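A short reminder: the numbers here are calculations on the coordinates, not readings from a lab. What you are looking at is a predicted structure, and each value in this text was computed from that prediction instead of being measured. Cβ atoms are built from the backbone, for glycine too; each structure is taken alone.
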Structure P
């Protein structure tokens, strides 16, 4: 039995590694001829780390990133609203890891070469179309990375689209869907080598719905005592304003956003200094897509951002892809590598991710910052009178349950990718 994986970003290599462990013949196809370590920081939450451990990848990922110890939300004045421990410090059996997206992608591609074999990885292969054959298999046709004529045609028992928010597989399954949905926010992202702040392994979010700053380390401190900090500066505009197509490598301009953050100088972090220390800044509109009525058809399905692109709220994008993979592994173990397995996988994951897309559009756990902005825009002396602790706790707990990382439930359940656990 052979499975084609389309996409060599993060979800594709992870899916390939997981399905290879099932003893399946897996081939990975990526449109880019020579992948490069693009992007900035991302987070892997404990439910993702749990699956990475089952895949035998966790220790190497830990070595390349930073184990996040705590998360705090602040007002635009730099006053703390909510702080909670994260990962092991929060009682999980697995850590939360902050890591450079490019470093993670390159590691996963190397792991695929080692486990699948380099001959199972095909770069510079852009999916053109696919069709179900009379025998129920799927035939895919590929072109070169720049639109050259078709260079290869392949058949497999299943095809899984892991090719991101601009998925060619999704476009073929759902023609006419149109561009991603923009909510009016622009993210400027960068990395700066600076001295760590707060605990040294802290993640912070400050501001409100219309202006926000996020910062956390993605590499440990070097001999000079400086760590690589990942940061995001966000401003919201009218959704009617045209925006440039999202691209991990689009250069941003300081003059378009830095003036809005010039007075964000807190005792625990100088935001303008962090921004200015970045050698390059990237611009990315905050976009997602509406949930689909169905992901796939017959021997074809979607996974990760191709299936459910969502706002980067709650640090949960890659983690949801790993939950997809875990459920796909469960389904294939029950039904074999068949369309029935893909249907069973979708029946579990599509409703769960649709609910998360909706929650992220309502700001997810970051809603505590907006509530403080609405109720006390000029600041506060007693947070309890503005946003009681019980309300803060309820918001945080609700999102953990929705996203699949409620501590008690997560710690008590087996990893989907753990093949030693009976179904």
Structure Q
């Protein structure tokens, strides 16, 4: 047994992190066959909705004037406002700097034109490989929406599998917008109607089953408002219980619940205008208890939900807690959440996912998170060592591998 020297715990954790190959279990990235849906490059980084929201805090430019600008012009405005006129200390701004630095670009020059020249010289497919190597990623899970009019035809006519990109079936329009989505399903050949009749529920099951099979989805996901509750008599609850969960059980697919989004708090910000609220962990507990043969994954948007969610996960082995999502993806909160989860759940959770929409973002999101996760792990191992526990390097590597993807794959294969 190769015992780790207690004086080298941080170094041993860093080496394990460097050797681990990450499965990024929730992203908004796309395989190359989806063409322009896969975003990359400096202008995409700078016009990401996190930075747009920050830009308007520092700029007097009217909303409508900003939206009339071309993407490069928007990027120019954001670069000047957030990186030149102000120091880029926010996590989203720091992330752009981390990406440029990791790619070998001179961030000290602050030369946006030279950064654009670098990205223009890259080919998409080679760049994907470069980014994944820099981030330590083996593969990632996409977010795949059959209701997206650009994405849907690719699945029907031109999908080309790429082992680096796995699918997750996103079904928000069905669960949250049945008053409109039933008609689209009907137009696609499903015998649905507005009322949730037994026939309509069977047709919804057929839709879920066919698309989960077509995409080879690893799980089904939905982003839910803070007002989501269970049990319930509303269409969301009824579709979930009577149509979706039976198919998930049949196909052994987890349902990933992402709870806490308030859509369009400020519509003038467009995609950057969403907010957050405290969700109901009781709804998660109900689902885990009422459907013990189903598997659930959960991440909540409010910091105030995290402790209760950890306690819930201690009680239900069919629940996997994952990631620091969106507004809690900040270093101070990531550290707190990771420490809390390790203390309550041990290594039986997934500490992070990138939620990246621009492929370059996986570089900074994993670089920043791995350092924080490593700090917390090293402190926990130091506590063990202080109590006389001998730490083996292979066991340490096992722990890291599980946290960065192994637990996810084990959960997928588990039969309850």
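A few notes on this one:
- The greatest value of mean count of other Cβ atoms within 10 Å over residues 97-104 among structures P, Q is that of P.
- Ranked by distance in nm of label points 7 Å out along Cα→Cβ at positions 113 and 193, structures P, Q are led by Q, which has the greatest value.
- Value 20, calculated as relative contact order in percent (Cα under 8 Å, 6 or more apart), assigned to which of P, Q: P
- Looking across P, Q, the calculation of mean count of other Cβ atoms within 10 Å over residues 217-224 that yields 15.2 traces back to P.
- helix-only ellipticity at 222 nm (-39500 (n - 2.57) for each DSSP H run of 4 or more, over all residues; to 500) from the coordinates reads -9500; which among P, Q: P
- Given 22.0, 66 for Rg and Dmax of the Cα atoms in Å, calculated: source structure among P, Q: Q
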